[in-house]
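Colleague: Below are structures written as structure tokens.
Every number here is computed from the coordinates shown, using simple stated rules; none is lab data. Please read these numbers as outputs of a predicted model, since none were measured by experiment.
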Structure 1
């Protein structure tokens, strides 16, 4: 973070600097607890100069959320190489890297942003809608990425598969939010469990639909003996014996 050092910047460079500073501060504490004065001090500029680039803390917060949401969506991008279970595990590791590094900001993003602006005025419905649109964009990017690993595009996705993937994405989000409240489960175990959850959701759906059953067979056929999907099967067999 830049602190106490003034230098001349172009308009866009300064805006990006302020967004970066704000995002770092919002990642450490709830956005409602961060003041414009803190942001200005961390950026090495005056409070009035912050307002020159952003009308208020809420607009700066929304710009920081946009950068964070783009970063979060990018965590789901994974080369289509190797078995699906290993790919999903790498995705979960990157996702939880973000959650770990940006806890309060992630929580605020998933919960729709701050309810109150810097001046204590309740945020307008339009601001909440903008934040929700960012969240929906992250979810859609994740959905498209998971489909791509199954060699499908949204127009080709069976209804049950869409239900499985979107349910899993919601589960990942809610699990991350719960984990942030105390981190009571080891992170690596949680990442593996979420990959197992994807396979379990697909398996339940496969019990009702032959198209999903064929997809599940293809997923498991590509899974190595030491892969996360095989690990789940081994654990379930152990429970049943």
Structure 2
């Protein structure tokens, strides 16, 4: 049996997060990931770049932030050919709709709106037709508490049911803003069971679904990134090792 390759395609580094890409890559490799995407928000001063470190691929990405669908489409056009992974930060009904209707979007992140789960039958059908994956960012569970966590789980459960019905790609991410937020693949899979994903769906959501996104973009562009920087991460600093042990 072939061992699956695991990917976390929504991770934030300095200046959007607290650690460098190399520091995050070190712990991701320790946890058993084959690749991660650095997807800093578009409203931060950050130039996306990708590199490879000890057989761990770090993909360049962007998480687009806009409250206007027309401006969002402009941002998609601006960044699509410059990054490996393109994510839209949702949470608004109009932005969610604009994201799932655009074939150049890889992932709709944070779709939950103030009113509901952010995904309905109409949006799910568009997401399926345009192959836009719906994200389940597990930091909402890690960092949530009490009633807030219960509400998140309820929304996630509804979105799983709708995505399953319309064959929408589902993807699990950590949405990490530091290496302390990363979680090992087995922990991600276990947590997905809390909101209704079966084991096969959860494994696919951090293996085959992200792998297909990566491969599709590689084929569409003819290359995965403009330049590759190879760095060494054999010497993981003590703080990073402690973070891995604590998880």
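Colleague: Match the computed value 2, 9, 17, 20, 17, 14, 10, 6, 3, 1, 0, 0 of P(r) over Cα pairs in 5 Å bins from 0, in percent, for residues 88-215 alone to one of the structures 1, 2, and report its label.
Modeller: 1
Colleague: Can you spot which of 1, 2 the value 0.99 was calculated from, given it is Rg/Rh (Cα atoms, Kirkwood Rh), for residues 40-159 alone?
Modeller: 2
Colleague: Rg and Dmax of the Cα atoms in Å was computed and gave 16.8, 49; which structure, 1, 2, did it come from?
Modeller: The structure behind it is 2.
Colleague: Which one of 1, 2 has relative contact order in percent (Cα under 8 Å, 6 or more apart), as calculated from the coordinates, equal to 20?
Modeller: This value belongs to structure 1.
Colleague: Assign the value -23000, calculated as helix-only ellipticity at 222 nm (-39500 (n - 2.57) for each DSSP H run of 4 or more, over all residues; to 500), to the correct structure from 1, 2.
Modeller: Clearly, the read-out refers to 1.
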